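Structures given as structure tokens follow.
Please treat every number below as a calculation from the coordinates, not as lab data. On a predicted model such as this, the values are computed, not experimentally measured, just so you know. Cβ atoms are built from the backbone, for glycine too; each structure is taken alone.
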Structure 1
Amino acid sequence: MARIVGLWVVLFAVWLLLSGHYTPLLISFGVGSCALTVYIAVRMDVADHEGVPLDWLGRFLLYLPWLMKEIFVANISVAKVILSPKLPINPIMVVFRASQKTDLGRVLYANSITLTPGTITTGVEGDQLEIHSLTWGDVDGREEDEMDRRVSVVEGMS
């Protein structure tokens, strides 16, 4: 029930921000349309246990600065490779096992890998992530293991 209420609150907040109109009639339309949307989502069984992970928010906000730092470091690494006269590009495909237990956790892990320059997640099947990398050093396992651990903390499984 808390997730359903959370979904309605998030939808209504977005509606308020996007509408910019705060008259009683329009606010009542917003309340009604958000309630109808939540009702339809529940009836379609798409308002699942991962739909609005509000319990992840605090842990995700702690994860975000670390991810931003990793993106910055990877940007510098890719710039060095590209600007090098020898252009030491050695593309490689590797498979990593994700330790996350939920689909949302695996999606967060896969997207975090893709956000870091030089690597991209090309496929996810079960707990296996297929990753393409610009160089072997980008996927030697150290950063991925740390990222996997941190995403598991966000997920609440560690």
Structure 2
Amino acid sequence: MSENEETLWKGKPSQLINFNNFLLSGIVVLLIIILSIYLWGWLFYLIVFPCGYALQKWLILRSYGYELTSERLRVTTGIFTKSFEEIELYRIRDYSIVQPFFLRLFSLGNVILKTSDKTMPDVTISAIKDFIEVKDKIRERVEILRKEKDIKEIDYT
């Protein structure tokens, strides 16, 4: 990070994205418990699989991190091996917000960015609070950086 660069926002996706996985795991755990009580007691040991599945989904989403600085967006992923992707803000071409019904219930939303970056042409900042403010911060910084660096976008359609 350069000395002029400052962090504007940091965030992580909400675990609500995993609601279906957690619900499914809970139902399977309940089914295993019921079957182990009334039929075969050894089935109780199978409880490890749905619990492990839910834990894996939780860890994967927990490892995601977003950091918006005055010059770039950093996306961090990975449980054991961390991966860091950076997108220069001036490469962002378009922004949109998607707020699925389930996320609307909890005032969460997704910010979708279309970029000219080769490694990450589409970036989704998933299930975050204050998604409109984050999108506005990104848009504002993109415009400032494009003017500072005298970058013009040419659309070949």
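Here are the numbers:
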item: Computed 17.5 for mean count of other Cβ atoms within 10 Å over residues 89-96 - originating structure among 1, 2; result: 2
item: Which of 1, 2 yields 11.8 [mean projected area of the Cα convex hull in nm², calculated]; result: 1
item: Which entry (1, 2) yields the derived value 3.1 for distance in nm of label points 7 Å out along Cα→Cβ at positions 33 and 129; result: 2
item: Read-out helix-only ellipticity at 222 nm (-39500 (n - 2.57) for each DSSP H run of 4 or more, over all residues; to 500), computed value -20000, structure in 1, 2; result: 1
item: Top of 1, 2 by mean count of other Cβ atoms within 10 Å over residues 17-24, largest first; result: 2
